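Some structures to go through are shown next.
Derivation of every value follows stated rules applied to the coordinates shown; laboratory data play no part. Note that this is a predicted model, so its numbers are computed, not measured. Cβ atoms are built from the backbone, for glycine too; each structure is taken alone.
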Structure I
Amino acid sequence: MSVPPLFTVFTPAYNRAHTIHRVFDSLRAQTLRDFEWLVVNDGSTDHTSELIATWTKLVDFPIRYFEQDHSGKHFAHNLAVREAHGQFFMLLDSDDACVPQALERIAYYWDTIPSDERTHFSSVVGLCRNQHGEIIGDRFPSDPFDANLYERRYIYRLRGEKAGAARLEVLRQFPFPEIKGTQFVPEGAVWLEIGKKYKARCVNEAFRIYYVDDERTGPTLSKRRALSDDAPGRLYYYVWLLNNDLKYFFRLPRHFLKAAIMLPVVAYFAGHSFGQVLKSLRSLQAKSLVLLALPISILMFASDWARRALASAKVSG
């Protein structure tokens, strides 16, 4: 029986044959070679499968390839976590890359955690930068900085993308909800659940490269989303947030106001009535916040409807 790799690098792919080479090229350049690349093809109709088959013959690391019907990143993530062999699990999207020392440095920082404390840690988390070398988001207040996601989000109010690798055994305790009819479930619901039990070692070193504002590659981090996009997944997240974290309202009010405003809108697009929305909220405070925000929700919906109607008229005209 072969020795399991230290890392599983997971890439979900849906019609990204034109960008997935970024992942491949950055993995070929890794200074630490103890990893496998696990690709889940989420029903692509391009030549992703042919690319992976060709690359498998060219490299000195295992490439494991899976296919699923077009179901979304959350289904692909759960499949990858079930199939992964590594001790650590790192997500690398199909339009991103990682720096050459990423895996080596993550392993190094994990080893700096005292061995008798590691059961309390889920991951090593670092920074992200764009393709121009600019850091995306806030830096951590110290280096290293040991904190769970609640502390990072609500106490220190750190914003912006972060990236790293998590223990596989922890991720297997917290699968994504397998919601159909959506291609995306916000990762916050899963990582905040993990944050109730585990903390991360956070460092001010960039591991991941996000490509932004590159119109040649399609939607990116900077691309505006329609209100109807992935409504069932976003509905799940907003309900979860208001039911679980509303006690942090005064630490980050804009976060919860956005959830309260967006909840009726995405519920509509997901086929849920406003009554169902209110019933899904467990506390009087959450229900009241949504009711108070309802006029803004209606204005936002009307604005989105007008924008889509105008776009449709231009196309038909």
Structure II
Amino acid sequence: MSGKIEELARNIESVFVGKPEAVRHTLVGLFANGHILIEDVPGVGKTTLARALARSIDCSFRRIQFTPDLLPSDIIGVSIYNASTCEFVFKPGPIFANVVLADEINRTTPRTQSSLLEAMSDSQASVDGSTHRLPRPFLVLATQNPYEYEGTYPLPESQLDRFFLKIRVGYPPADDEKRLLDSRTALDPLESLKPVITADEVITMQAAVRQVKVEESLVDYAMEMVQRTRSHEELAVGASPRGFLTLVRGAQALAFISGRDYCLPDDVKSLAVPILAHRVIGKRRYEAANHAQIIEDIVNAVPVPV
């Protein structure tokens, strides 16, 4: 399995250059069966990362471009009356795919954003009293611009909590940025990217992640971090129980893609910010940029288990 994971990482990094940590975190979300939110300024490769992952997996892929006039039915689907059979027939929307790219998710209204809640939480969608299962594996890769940009709507806290982790891409090093120009002289490298892993292999690896050993001391280590977010003087709301479960599962996934069947304290420590920072609410509500620093301070203050 480790060979397949390395091949998948190389495949993505062949077009998403200079950000191995972002790729690693994306693979953690994939194999932990969690959804991923990629936030950064326009033009740094958020969509490229999402499309590269989708093209690297041999499964169905749909892209939804979120705009202010997008409706929930445009995502989930609608029931259409069939005159010949005198009954309504459900027409699935783009959410019915293995990998869904929700591009610029915070450019649509909160009502439309919330239409993803059931799909992200339960891998199903309900329309007109009927429940429809989504395909497996099911992964939402959402991109968004920072909230201070024009025409953006903050994601509801309930939806933020359903994203397994939140990634910031950042600018690539200068040498890697120059390589981007060379790689795109002839054509977009994404067009020639081939799948290196199947949907069934992803499901198998997701099951294997759950078997990775987590010592009781590491569970307590993660729990202490989460508890401290709930009592921190600058936070009004700490991380939820889902945040604690996600932190442990993320550590298992990181150990798995690192070729281990057991977790280390560094697995928990390195994922604390991308998993917990977007789940807390500060007392000064609109200073979300400080949340990552608060989580970092908490991580540094919690004693590492021996």
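Looking across I, II, the calculation of P(r) over Cα pairs in 5 Å bins from 0, in percent, for residues 155-274 alone that yields 2, 9, 14, 15, 15, 13, 13, 10, 6, 3, 1 traces back to II.
Quick one: FRET efficiency 1/(1 + (r/R0)^6) of positions 67 and 227 (r between Cβ atoms, R0 = 30 Å, to 0.05) came out at 0.15 when computed from one of I, II, so which one is it? Value 0.15 for FRET efficiency 1/(1 + (r/R0)^6) of positions 67 and 227 (r between Cβ atoms, R0 = 30 Å, to 0.05) corresponds to II out of I, II. Looking at FRET efficiency 1/(1 + (r/R0)^6) of positions 91 and 283 (r between Cβ atoms, R0 = 35 Å, to 0.05) for structures I, II, the greatest value goes to I. Once FRET efficiency 1/(1 + (r/R0)^6) of positions 19 and 195 (r between Cβ atoms, R0 = 35 Å, to 0.05) is computed for every structure in I, II, the highest value turns out to be that of II. If relative contact order in percent (Cα under 8 Å, 6 or more apart) is calculated from each of I, II, which structure is the one that comes out at 17? The structure behind it is I. Between structures I, II, where is percent of Cα pairs over 33 Å apart highest? The maximum falls on structure I. Can you rank I, II by mean count of other Cβ atoms within 10 Å over residues 115-122 and just name the one with the largest value? Result for mean count of other Cβ atoms within 10 Å over residues 115-122 over I, II: largest is II.
Highest-scoring entry among I, II, by FRET efficiency 1/(1 + (r/R0)^6) of positions 75 and 107 (r between Cβ atoms, R0 = 30 Å, to 0.05), is II.
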